[in-house]
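Engineer: Scrolling down, you'll hit the structures one after another.
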Structure 1
Amino acid sequence: MNPIVPRINILYTNIGRGHPSYLDGITEALIRKQGIGLVRAETSVFEVSSLMSRLGWDLARWLYQHGSSGGTLGVIYGRLRRRRDYNRYSRLLSLMGRDIRRRFLTDPNPLLVAHPSLVGILDGKDDLLYQHGELVVPRESLVEGASVVFVPTEEVASAFRSAGYAHHEVVTTGLCIEPAMVRQAADCFRQRRERLSMPMPLTGAYYSSGAEPKAHVARLTAAAVSAVAGGQRAIVVAAKGRRLAVRTERAFREAGLPLAIIEASDQLPADLPSGLLVLHTSRREESAFSARFLPYFDYLLAPAHERTSWALGLGLPMFVVGPAVGPFASLNRDLLLRENVAVPLDSQSDADKFGALVAGFHRSGRLVQMSDSGWGRFDSQGFDTIAEYLLTSYGK
């Protein structure tokens with residue numbers, strides 16, 4: 001067998017978690033298929049860019065981190081996002097893309113990206129591969145210029161074809177859920193469904209977005225405290241030193257509730273504690289923790305971002321933490337509610353009484369219905385499908 005020749009470059013934005021995590025999933029799938037040798041180099045826009053171009057990306061990251069928490073800055077950030085059109089020339093995008101174009105536009109190797117801004121910047125590059133892992137399609141996602149677009153469902157594929165892509169340029173992959181989670185999903189679903197059908201304490205999984213908006217953090221921590229106070233268990237997965245981790249420790253301390261804390265180097269407690277804070281320092285570490293704890297998860301609390309696919313692919317009932325921030329969240333929220341796999345957690349008062357709310361859903365059988373609605377309806381092998389496509393197309 002001929003050795004795999006490194007060919008594909010991967011370019012990350014490394015702003016937030018959503019888009020970068022889709023590229024992480026592809027590399028994980030390639031590793032599992034012994035095809036990681038196909039990857040020539042992984043880099044980010046911050047490594048490639050310098051001077052004013054780098055300043056533009058630094059500003060974009062700062063706005064993402066600070067514009068999601070409301071106030072005047074939040075209004076400005078929201079308007080900027082709604083007006084984005086990466087198909088149209090803009091001076092800012094041209095400036096931010098200067099060094100990226102210089103590095104990749106004439107590079108003969110295929111380039112894999114997951115953010116629509118990079119498709120706009122690199123319009124005209126040969127073998128530009130664009131992964132759109134989301135189940136919804138805001139206008140800003142429909143950027144022309146990629147050679148191939150990977151999408152999770154036929155509904156999303158239709159949107160890209162209507163935007164100008166040829167049929168053969170759009171590859172439908174299935175849902176993009178972390179491979180380590182998909183591998184154990186069936187067993188976890190069966191065990192979860194048994195627990196949801198029995199009168200026993202349940203365990204919730206609590207996640208924020210990469211930006212950790214203040215409103216989301218307040219509702220997540222209040223809901224976790226309410227659930228534990230009501231006899232449930234809560235696993236809060238948070239970035240070490242960031243807002244969700246700090247607020248969780250404080251909320252449990254002020255409520256007089258015990259909270260165990262573990263990091264990547266720690267062993268799991270012999271018995272799952274009622275309150276558990278899981279601290280990670282990177283996306284890959286977070287994904288490893290998520291796979292490790294999936295057997296315990298009975299329901300999910302999170303904003304409607306990339307983990308929307310967990311509710312629709314893993315049979316994991318979801319409570320959608322509001323408010324919706326950005327163009328993807330509101331569309332994802334509508335999809336989740338329409339598919340009967342989630343219910344909204346829109347107000348602080350709902351979060352404060354979450355323990356009673358989830359207990360009522362448990363008794364009524366609503367959680368079982370939500371779990372059943374999110375299991376077996378979609379192919380969840382999206383990352384494996386993309387890895388196979390790359391190996392078949394470029395691994396010779």
Structure 2
Amino acid sequence: MKRVVVTGMGCVSPVGNTVPAFWDSLCKGRHGFAPIKQFDTTGMKVTVAAEVKDFDPTLYMEKSDLRKTDVYAQFAMAAAAQAMDDAGLDGKVAPEKLGVYIGSGIGGFHTMATETEKMLTRGPGRISPFFVPMMISNIAAALVAMRYQAQGPCLPVVTACSTATNAIGEAFRAIKDGYAEAVIAGGSEAAITPLAIGGFTSCMALSTRNDPDTASIPFDARRDGFVMGEGAGVLVLESRDHALARGAQIYAEIVGYGHTCDAYHITAPHPEAAGSARMIRQTFEEAGLSPTRELYVNPHGTSTPLNDKVETLALKLALGEDVAYHVPISSTKSMTGHMLGAAGGVEAIAAIQALRTGIVPPTVGLQQADPDCDLDYVPGTARVFNPQFALSLSLGFGGHNAGLLFRRP
């Protein structure tokens with residue numbers, strides 16, 4: 001079994017379009033929430049989102065290719081290019097040993113909405129010939145594979161809000177078991193559209209507060225739903241031996257991955273947290289470790305009433321109260337919003353950065369304690385802490401639970 005390390009990171013997010021900008025915003029507690037600018041929200045219950053700002057896709061793609069790609073694929077390409085540049089891996093691994101595991105919870109939502117409108121108003125003859133390849137949720141991985149001639153395993157995972165975490169976890173196992181030497185892994189999402197905002201509002205998932213400063217407040221007693229975000233988070237994973245042989249910078253080692261299903265409800269987590277707690281235990285079991293106080297946790301932390309309560313319970317059950325009450329836990333969704341299939345990618349970066357820098361980002365906006373959420377959520381401001389391990393958690397619609405355990409190299 002090979003050991004697996006992280007040698008590159010890239011992101012596009014509502015609080016920064018590079019890893020340094022993203023991390024600086026998190027450490028300073030700057031959120032990315034504002035009234036939606038992409039479309040007119042007149043008549044909608046939800047008018048606030050965490051949109052990506054000042055993104056220039058031509059930094060990563062030819063201008064002629066933009067009309068052939070959905071925004072989610074452009075985000076993915078940008079994050080992947082940053083991660084590969086950061087790793088310095090291009091041309092330094094055999095094509096058949098390089099894989100791509102970049103997923104999306106929804107895929108080309110902008111394309112679907114635009115082309116559907118064309119169909120209804122202008123007829124089927126006006127549908128773009130690129131409609132299908134722009135829409136499908138595997139195309140981001142395919143485009144990244146083409147860019148870097150990655151001819152190894154290519155697996156675009158789709159597990160709703162757990163997508164990126166599962167993608168990174170499955171990439172970890174592909175390298176660990178010898179199917180690849182390196183994998184470009186993560187998730188991407190661009191779903192801030194009238195249809196998506198309306199749909200998530202109808203299923204009562206989004207905050208209707210419409211105040212940028214209090215709409216996303218994970219673990220706070222006032223929380224009423226999440227805020228939609230968008231972007232991409234991508235890691236370059238590499239076998240430790242391969243990374244050392246080429247003198248690569250190693251950010252962290254992945255030592256554990258957990259993956260379970262509640263098999264309970266289409267949107268709600270299991271109230272007893274059995275599946276999510278078992279997933280957390282699996283990450284430590286694979287690492288051959290017991291839960292430790294030298295741990296930072298980046299939880300799913302959506303700011304929905306059910307998720308935050310159940311996730312708190314899962315941490316207590318899995319870590320034991322002696323650990324759970326003594327480790328810092330902070331939800332970066334309090335700043336980025338919920339980036340859906342991309343969330344686990346940027347949150348893995350946040351977890352790794354906490355290991356590297358000894359700084360734990362805050363849970364912004366947390367002011368009123370909830371008796372059911374009584375752990376240390378690092379409210380308000382960042383904290384100096386030097387963890388040896390970082391746990392990144394994702395819980396998706398359909399009961400998908402996924403977690404990654406990182407160790408300081």
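Readers should treat all values here as calculations from the given coordinates under stated rules, not as data from a laboratory. Because the structure is a prediction, the values reported are computed rather than measured. Cβ atoms are built from the backbone, for glycine too; each structure is taken alone.
Engineer: Using relative contact order in percent (Cα under 8 Å, 6 or more apart) for the comparison, can you identify which of 1, 2 gives the largest number?
Structural biologist: By relative contact order in percent (Cα under 8 Å, 6 or more apart), the leading structure of 1, 2 is 2.
Engineer: One of 1, 2 was used to calculate mean count of other Cβ atoms within 10 Å over residues 217-224, giving 22.5; which?
Structural biologist: 2
Engineer: Also, I was wondering about something else. Given a value of 0.80 for FRET efficiency 1/(1 + (r/R0)^6) of positions 265 and 369 (r between Cβ atoms, R0 = 35 Å, to 0.05), point me to the structure among 1, 2 it was derived from.
Structural biologist: 2
Engineer: Consider the structures 1, 2: one of them gives -10000 for helix-only ellipticity at 222 nm (-39500 (n - 2.57) for each DSSP H run of 4 or more, over all residues; to 500) as calculated from the coordinates. Say which.
Structural biologist: Derived from the structure labelled 2.
Engineer: When mean projected area of the Cα convex hull in nm² is compared over structures 1, 2, which one is greatest?
Structural biologist: 1
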